[in-house]
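Quick note: the coordinates plus some simple rules give every number you see, no bench work behind them. Given the structure is predicted, the values throughout are model-derived calculations rather than measurements. Cβ atoms are built from the backbone, for glycine too; each structure is taken alone.
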Structure P
Amino acid sequence: MKTVHRLLFAMHVFVGIGALGGGLAAITNPHDPLGVPSELLKNSPFNDFFIPGIILFTLLGIGNLLSAFMFRYKSKYQGYISSIFGWALVIWIVVQCIMLDTVHFLHVIFFLIGLVKSGLALVMLFEKPLFPEHVCGLKMLLQRSRRS
């Protein structure tokens with residue numbers, strides 16, 4: 001479990017720092033953050049990157065860093081917290097690809113990071129056990145795997 005905790009911690013820090021940087025760039029220069037023209041938002045409800053920058057900075061930046069910080073306290077709910085921010089990243093990337101009407105290599109990478117974070121969080125929830133094991137017959141599967 002230490003490996004799972006370390007991986008999740010590292011992913012939260014990595015995503016959090018990147019989101020703080022990207023969000024800050026979008027807030028301070030909403031029409032051309034990091035060289036990305038606001039014309040890419042023509043299929044979105046936004047005229048510039050200011051509001052998406054605020055969301056990126058707060059939800060994915062501060063949120064992931066707080067989640068990483070929570071590992072220090074060994075909260076039994078860390079699996080839920082990590083899962084929330086893993087799925088938030090997945091949803092962010094999907095919505096971003098729809099609004100920008102394009103898929104970039106970095107979108108794929110961060111989408112996969114979000115899925116891995118969510119999967120590792122699920123491992124934590126099964127380990128505690130805080131996941132409702134009776135869902136879909138998972139309780140029987142877990143009992144069989146524990147006997148092996």
Structure Q
Amino acid sequence: MSAVTDAASSSAPAPRLKVLVFSDDSSVRQQVILALGRRPHPDLPEVEYVEVATEPVVIQNMDAGHIALAILDGEAVPAGGMGIAKQLKDEIYHCPPILVLTGRPQDAWLATWSRADAAVPHPLDPIQLAESVVGLLRSRVPAQQ
């Protein structure tokens with residue numbers, strides 16, 4: 001009976017990782033999603049994107065606890081991703097990793113202030129974005145045996 005159970009459990013699809021992508025600009029959200037694709041790395045499960053355009057919806061999704069990674073646009077208005085990142089890190093116990101998209105490379109110090117786990121500057125480099133995202137998501141996936 002255990003062989004049947006093992007076969008059934010190994011054929012079950014891996015759960016998807018939910019990645020929140022916040023920007024008031026839909027083209028920025030699309031750039032992020034297109035750069036990363038459905039599976040940013042073969043070692044990771046597929047990614048399901050949660051697109052968000054407003055701060056209250058970011059907070060609501062993060063409070064729900066089903067987000068593996070949040071990617072926040074630091075240039076969003078009226079609430080920028082760095083301020084939201086700081087609030088999330090201050091208020092959510094075991095907050096998931098946060099990547100902030102900065103306006104320029106020189107703004108990395110602001111991302112550090114916001115307590116973001118990583119920062120990628122505009123214009124987005126798909127390779128740099130994917131490397132940062134993969135590094136952050138690996139901490140959210142149990143080790144394969």
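Name the one structure among P, Q that Cα extents along the principal axes in Å, for residues 25-96 alone of 33, 28, 15 was derived from.
Q
If helix-only ellipticity at 222 nm (-39500 (n - 2.57) for each DSSP H run of 4 or more, over all residues; to 500) is computed to be -12500, which of P, Q is the source?
Considering all the candidates, the number was obtained from Q.
Where does the value 2, 10, 16, 19, 16, 12, 9, 7, 4, 2, 1, 0 come from, among P, Q, when P(r) over Cα pairs in 5 Å bins from 0, in percent is the thing being computed?
P
If mean count of other Cβ atoms within 10 Å over residues 17-24 is calculated from each of P, Q, which structure is the one that comes out at 18.2?
P
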